[in-house]
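The next part holds the structures, each set out as structure tokens.
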Structure P
Amino acid sequence: MHYEGKHIIRPPSEADSIILQVTVGCSHNKCTFCGTYKEERFRIKDEQVIEADLEFAAKYCRRQKRVFLADGDVLILSQQKLVNLFTRIKAKLPWVNRISLYGNAKSIRHKSVAELTELKALGLNRVYLGLETGHQQLLDKIRKGATPAQMVEAAERIQAAGLFLSVTVLLGIGGVELSLDHAQATGRLLSLMQPNQIGILTLMLLNNTPLYQDAQQGDFILPDQQGMLVELRTMIEHMELKRSQLQSNHASNYLPLNARMPKDKERILEAIDSALAGKTRLKPENMRAL
């Protein structure tokens with residue numbers, strides 16, 4: 001497979017997927033906390049390169065039943081390009097039963113429900129949306145490029161098309177100052193969005209980001225382990241979910257959790273309380289990663 005750029009990332013649940021890189025970088029690439037694509041100019045890969053990767057997958061990846069489309073926001077492509085891509089995947093890899101990708105609120109809202117439904121018919125199953133926070137001030141501050149209302153609109157559009165919605169949130173993004181405000185607002189917004197899956201990550205400061213520079217200058221203070229756990233507990237307390245899977249199995253997290261909400265809500269709150277009381281061993285700093 002042909003990969004360009006310094007980083008090829010995918011969600012934890014796509015660990016066994018064929019990673020087909022369609023774009024390089026991120027179409028937004030302005031978030032103050034994310035350094036993944038800071039050195040990359042967003043571009044669409046050459047059709048011949050993508051075709052060669054499909055040929056490779058057809059020959060060598062027959063045991064893998066899923067495809068994840070990288071990089072940061074393949075959904076920003078025109079509908080015509082996406083339909084063509086999905087049609088080729090279906091023809092070249094007929095055994096694949098799930099195609100997934102990242103989509104930000106802007107690219108999702110640029111697609112109609114009818115267009116998303118068309119992609120679903122061609123194999124799209126899952127869209128990963130990075131919410132990070134439900135707090136309006138923080139969304140502006142980290143330059144996420146969307147309001148809470150636009151995040152909810154994006155979620156509704158995905159779900160109206162019958163697609164699986166996975167939403168990621170970021171512990172620590174509000175710093176010490178806005179930690180609990182961030183947690184409460186995010187829990188409430190997730191209750192409005194009602195995603196099928198919630199992925200919880202913990203902020204790790206990267207030295208090529210504006211947020212890292214803020215921390216170096218003392219303008220941003222990252223919560224410690226206890227602060228992160230209190231933030232996590234507060235966020236979950238404010239979630240009113242009908243049917244969602246909640247996971248904190250990303251390598252950045254101190255406390256791995258896996259729950260079916262709402263039935264496991266009390267169980268995981270107790271697990272967090274146990275960690276806060278020092279009864280549960282947390283992941284050491286040297287074992288955390290992005």
Structure Q
Amino acid sequence: MHYEGNIIRPPSEANSILLQVTVGCSHNKCTFCGTYRGERFKIKSDTIIMQDIAFAAQHCKRQRRVFLCDGDALIIPQKRLLAILRAIREQLPWVTRVGSYANAKSLNMKSPEELKELHANGLGILYMGLESGDEETLKAINKGATAEQMIARGRKAKDAGFKLSVTVILGIAGRQRSRIHAVATGQVLSAINPDYVGALSLMFVPNTPLYADYCADRFPLLEPAEMLRELRSLFAHTHLTQGMFHANHASNYLPIRARLPKDREAVLDLIDKALAGQVALKPEWMRGL
């Protein structure tokens with residue numbers, strides 16, 4: 001397989017065939033993210049992509065999923081993206097699902113009809129980074145979209161038939177706006193009503209604007225108890241009709257895996273016990289990105 005630069009994928013795609021179709025991220029301006037710093041976004045050549053699909057056809061017969069790397073494969077022009085999906089379907093007939101990251105920009109560029117066409121050709125799940133539902137926080141981290149736009153793009157993906165996984169970040173608003181961020185994020189998640197929510201805890205990445213702010217004492221890192229209180233508030237304000245809420249990423253202090261609405265009270269009780277010191281938190285040395 002041909003890879004360039006940093007390759008990232010969601011935790012749930014750990015066992016997937018990682019097919020890199022783009023290099024970098026089409027936005028690449030978020031203040032907290034250092035994954036593609038200094039890396040110019042590009043779509044890889046059709047020749048290389050097709051060679052990698054042919055390689056997977058020979059050597060990846062035990063893997064049932066494909067994930068299209070890197071940061072935003074959905075931005076590929078429709079005709080080229082359809083050709084990739086059709087090649088996967090023809091050459092990897094055992095694959096049951098194809099996934100991709102998607103941001104507000106690329107979801108806006110695709111029409112509802114184009115999204116439905118992609119879904120009909122095998123693209124089954126999209127991963128969208130919301131990070132926060134608080135307008136001021138979204139501006140501060142240079143997310144490139146408003147909360148209203150995030151809601152519209154998320155609903156657009158759902159209406160097209162996709163499974164949708166949305167990521168949020170605990171601590172990303174700092175201390176002063178912690179509760180505002182938590183409540184607003186829960187409200188935006190409820191409005192989108194995704195199939196999956198993944199809550200991560202902020203960990204600074206060197207050589208990013210947010211890390212520079214932290215080093216200059218312009219941005220505080222929340223203490224574990226503050227992260228937990230923010231998680232409790234966010235979870236309490238998140239209402240999904242039928243979805244999974246995960247806070248079991250390596251960065252989190254308290255692993256949570258809940259089905260909403262069924263597990264709501266049990267999770268709130270677990271967080272309260274952790275805040276009261278009755279449940280042990282993950283030690284710092286075990287946390288990671």
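What follows is calculated from the coordinates using simple rules that are stated; it is not laboratory data. Worth saying up front: this structure is predicted, and the values here are computed from it rather than measured. Cβ atoms are built from the backbone, for glycine too; each structure is taken alone.
Upon calculation of distance in nm of label points 7 Å out along Cα→Cβ at positions 117 and 197 from the atomic coordinates, which of the structures P, Q produces 2.5?
P
Have a look at P, Q and say which one yields 0.05 for FRET efficiency 1/(1 + (r/R0)^6) of positions 37 and 93 (r between Cβ atoms, R0 = 25 Å, to 0.05), as calculated.
Working through the options, I get structure Q.
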